[in-house]
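Heads up, there are several structures right after this.
Each reported figure results from applying straightforward, stated rules to the coordinates on display, with no laboratory input. Since the model is a prediction, treat every value here as computed from it, not as a measurement. Cβ atoms are built from the backbone, for glycine too; each structure is taken alone.
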Structure P
Amino acid sequence: MQRSTNASATPIMTVDASTVRHIARLARIAVSDAEVEALAPELNNILGWVEQLQEVDVSGVEPMTAVIPNALRLRDDVVTDGGIREDVLANAPVAEHGFFAVPKVIE
């Protein structure tokens, strides 16, 4: 990956064919020479967009986790049918000391 500079002296990253081959090898993707030549300008366009986004003034903007307001849709964790332990344990094939007994899985 090489860096060049634009008129405002901000370095711009560029991707060459050897970098595309290196990225493809790291991603374990087989690419032909023709694909390498096509991917290099596409990756350079993506990096150009990233450089352009870095120029946006975001001072005073609070970080967000989503672009729409989200509220957790979980119910309150409350006991709804308390005091019926014996009724619940009646469904267990084996119960010991007030709990479901299960066979040992790991020795």
Structure Q
Amino acid sequence: MPRLMKSHLPHRVTITPFEGETATGNTWGTPRTVHAYVEQKTRLRVDRRSTSPTSGQEITSTTMVFLLPQDDVAPRTLVTVWAGTPRERTSEVIDSAFFDYKGTPSHVEAFLE
């Protein structure tokens, strides 16, 4: 089955997985840096974060990140793009899609707030 390879992903992003909510606030996992392709492009997406005030509503995503399948991310995961540049920012994943089709490179698309 075809899949994206690291050589197709020229950027690096830092992923900090959302682990849940506790009485004292949100809990985040250990950050890890992975290969990605980052595209600054505005798209309309449905907010898949269950505790967001805009949950289920269409909102604007300004960044789309392509990842390898093993780097799949869920909504509420924090992703830092363009680290070390003036454009560096950390945003929550509002929606993600896992693609695993015959004849198409397998990958994950994450849409950031």
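Consider the structures P, Q: one of them gives 2.28 for Cα Rg over 2.2 N^0.38 Å as calculated from the coordinates. Say which.
Details: P: 2.28; Q: 1.06.
For Cα Rg over 2.2 N^0.38 Å, the value 2.28 is produced by structure P.
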Structure responsible for 0.00, with FRET efficiency 1/(1 + (r/R0)^6) of positions 47 and 79 (r between Cβ atoms, R0 = 30 Å, to 0.05) calculated and labels P, Q on offer: P
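Which structure, out of P, Q, was FRET efficiency 1/(1 + (r/R0)^6) of positions 15 and 95 (r between Cβ atoms, R0 = 25 Å, to 0.05) derived from, given a value of 0.00? Before the final figure, lay out the partial values.
Working: P: 0.00; Q: 0.95.
Value 0.00 for FRET efficiency 1/(1 + (r/R0)^6) of positions 15 and 95 (r between Cβ atoms, R0 = 25 Å, to 0.05) corresponds to P out of P, Q.
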A value of 29 was computed for relative contact order in percent (Cα under 8 Å, 6 or more apart); which of P, Q is the source structure? Q
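Have a look at P, Q and say which one yields 0 for helix-only ellipticity at 222 nm (-39500 (n - 2.57) for each DSSP H run of 4 or more, over all residues; to 500), as calculated. Before the final figure, lay out the partial values.
Working: P: -11000; Q: 0.
Going label by label, the one that fits is Q.
For mean count of other Cβ atoms within 10 Å over residues 63-70, which of the structures P, Q scores highest? If you can, show how the numbers build up before the last one.
On the way: P: 6.1; Q: 18.6.
Once mean count of other Cβ atoms within 10 Å over residues 63-70 is tallied for P, Q, the winner is Q.
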Read-out distance in nm of label points 7 Å out along Cα→Cβ at positions 55 and 71, computed value 2.9, structure in P, Q: Q
